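Trainee: What follows is a set of structures for review.
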Structure P
């Protein structure tokens, strides 16, 4: 019989002080933007065509990148969690290395592989006429490259923690492996899957370094909100503040809304 986990209503004084300090550390930069925010310019910046193009491009490419990261990341996470094969640690390191690489290095690496003279890009150009650098598709490629590791780590950890008895029971009843994965395993890791997808989306929509290096900064084509903010910071700081505020508000709202959903769905029935 499951019992309700007890949650302490009090914490040690030292823990409280450190916690408050950490919260202040994360909060102050955003408070600073709100304090410096030129509210009178908000409507003008939002109405600007360049802003709308950058916002729409960011939403479009980040959502596409999240879908691609999910389609390829979930099978990769399952393989890393369930299959013991030679070189698994190397594959895991390669799959997550873009998390620790300097973004510009990631962009250079993408050029070396998918550029017109890259190891793969030259054939994409010669055989299919596909040129990824300085294109909207290139933005998606850069976002997938930096965002997928967040999903892979979250989902792999969840796969490792799944109670295998349910999968074994389904297999005993004659269910095929793909059916077990689709109807038993994936529903059981739904909170982690949603969390990983949201984190991947948040990373994709904020991507800057690899995007500007690999896809460039072409308004209406490759200029995302992050790039537009950087360019505005050099010539129009007020505009940069407004663009930063829009990105923060969008990301914060999505994270707050989705976090309640995945936390609630992760709780056992007895705790709801």
Structure Q
């Protein structure tokens, strides 16, 4: 009995692979390889690069600080409410990013539901600021961390937590000393995936934070702007983003597949 798929399945698979790989090959073929270093070292590109690295790291930190408690709550929820809650948490993963940016604008913008109160009471204006970039990135990236950690938490053997409780440990101590170490690999995977997603965020960022060089212009935004007047810079930045994403996915492939299999 042969294990090879039928010829028509192979053909469709080849077409699918071509659809995914051909655009990347075309981009690499157009790349200014000789001048790549000089392009990436230019002022506007460096500004966008450092801003992207800083905001993506800050967004990943926000995802960890807020996402781990959320994952803990979701992992302990049961019933229809839990299903609805998980769907809401995962929604930014499938929501058009520009819609997410508009939602952030109406919530935290100068005339937003919360933004108006922040501006009037504390003088805090988030829109079109580096903080807005971080919030936009965290909004789209947090589901990657929450779902990874929640799946790991649900797979933890409850007997370990019961044993800690029997020995007198409270819920917080049990979580920090017993549960968290067991899900640390999934937490690290989720944090890196959130960081990579934040690094590539475009739609929510440009809608909520704008495209101000040195202030809110991240690498994806710089690519969009460079496509109009500096095609080589756009290609160089695109290749850098592709390289980062590729390295992250290859490095985390086994952990990502394992985490996905727990859902």
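Trainee: In terms of distance in nm of label points 7 Å out along Cα→Cβ at positions 120 and 192, which of structures P, Q is highest?
Mentor: By distance in nm of label points 7 Å out along Cα→Cβ at positions 120 and 192, the leading structure of P, Q is Q.
Trainee: Quick one: distance in nm of label points 7 Å out along Cα→Cβ at positions 80 and 112 came out at 2.1 when computed from one of P, Q, so which one is it? Please report the intermediate quantities before stating the final value.
Mentor: Working: P: 2.1; Q: 3.2.
Clearly, the read-out refers to P.
Trainee: From which structure (P, Q) was FRET efficiency 1/(1 + (r/R0)^6) of positions 144 and 232 (r between Cβ atoms, R0 = 25 Å, to 0.05) calculated, if the value obtained is 0.45?
Mentor: That value comes from structure P.
Trainee: Computing helix-only ellipticity at 222 nm (-39500 (n - 2.57) for each DSSP H run of 4 or more, over all residues; to 500) gives -25000 for which of P, Q? It would help to have the intermediate numbers written out before the result.
Mentor: On the way: P: -22500; Q: -25000.
Traced to structure Q.
No value in this document is a laboratory result; all are computed from the given coordinates. Nothing here was measured: the structure is a model prediction, and the numbers come from that model. Cβ atoms are built from the backbone, for glycine too; each structure is taken alone.
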